[in-house]
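All of the numbers you see were taken from the coordinates with simple rules; none came from a lab. What you are looking at is a predicted structure, and each value in this text was computed from that prediction instead of being measured. Cβ atoms are built from the backbone, for glycine too; each structure is taken alone.
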Structure P
Amino acid sequence: MRLRGHRTTPPAGSFRFVLDNAFVVPLRGVVAVGSVVEGTVQVGAQAVIQLPDGPREVTVRRIEVGHRAATVAGAGDQAGLYLDGLTAANIPTAAGSGGTVIDGAALAGVVVTAGG
């Protein structure tokens, strides 16, 4: 039996991750929440996020699977990826009470890829 977020084989290095949402977590940064649809993502992976205003290079700083820290996540895993190189300024905003608010759901469908 495989524990989610744990692998018995080395990570492949290439992956495709599709966002459902993005949040700003105080003192931690931006977390992209979604699913690994291909390959294996690991902490330290260099990747590209395809934002609406163009691609941006990022580094996977932390992975959470099931609200627990993990070193890898593979195809089929729902995960949160903390991405260095992605800031709150990269997340769209929407009108809200008292001004504008971050609208991480506007990034639904955005893809993060590495190695292929």
Structure Q
Amino acid sequence: MKPDAVRGHLDALILATLEKGALHGYAVMQALRESSGGALELPTGSLYPALRRLERAGYVRSEWRMVGGRRRRTYELTAAGRRALDTERSEWRDFAAVVEGVLRPGTASS
């Protein structure tokens, strides 16, 4: 998958990943990779700024925890983050329906 394909949807993907529970940054990358069947390979240069942006917006909160014997910053969804994810999902369904309507064979006008 082209890296640009994620642009504009990264926040929703991260929020959906954190909906399942608190994770540290590398675990978020792994979860995205696994849930996408390996199609999503996020560079750390994209993920960590997005996590900080989501935290500043109040959609996630973070804290330092011991994970696997190491001290790691973990992130979890807030109530505001759940509402934002609901909105993102609704907007995605609407967008996908519009794109599908345009791309469906035989729908182009001549």
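Structural remarks
- Test item: helix-only ellipticity at 222 nm (-39500 (n - 2.57) for each DSSP H run of 4 or more, over all residues; to 500) calculated as -17000, pick one of P, Q: Q
- Looking across P, Q, the calculation of distance in nm of label points 7 Å out along Cα→Cβ at positions 78 and 102 that yields 3.4 traces back to Q.
- Of the structures P, Q, the one that 12.2 was derived from, the read-out being mean count of other Cβ atoms within 10 Å over residues 38-45: Q
- For relative contact order in percent (Cα under 8 Å, 6 or more apart) computed as 27, the structure of P, Q it came from: Q
- Label whose coordinates, when semi-axes √(5λ) of the Cα gyration tensor in Å is calculated, return 25, 15, 12 (choices P, Q): P
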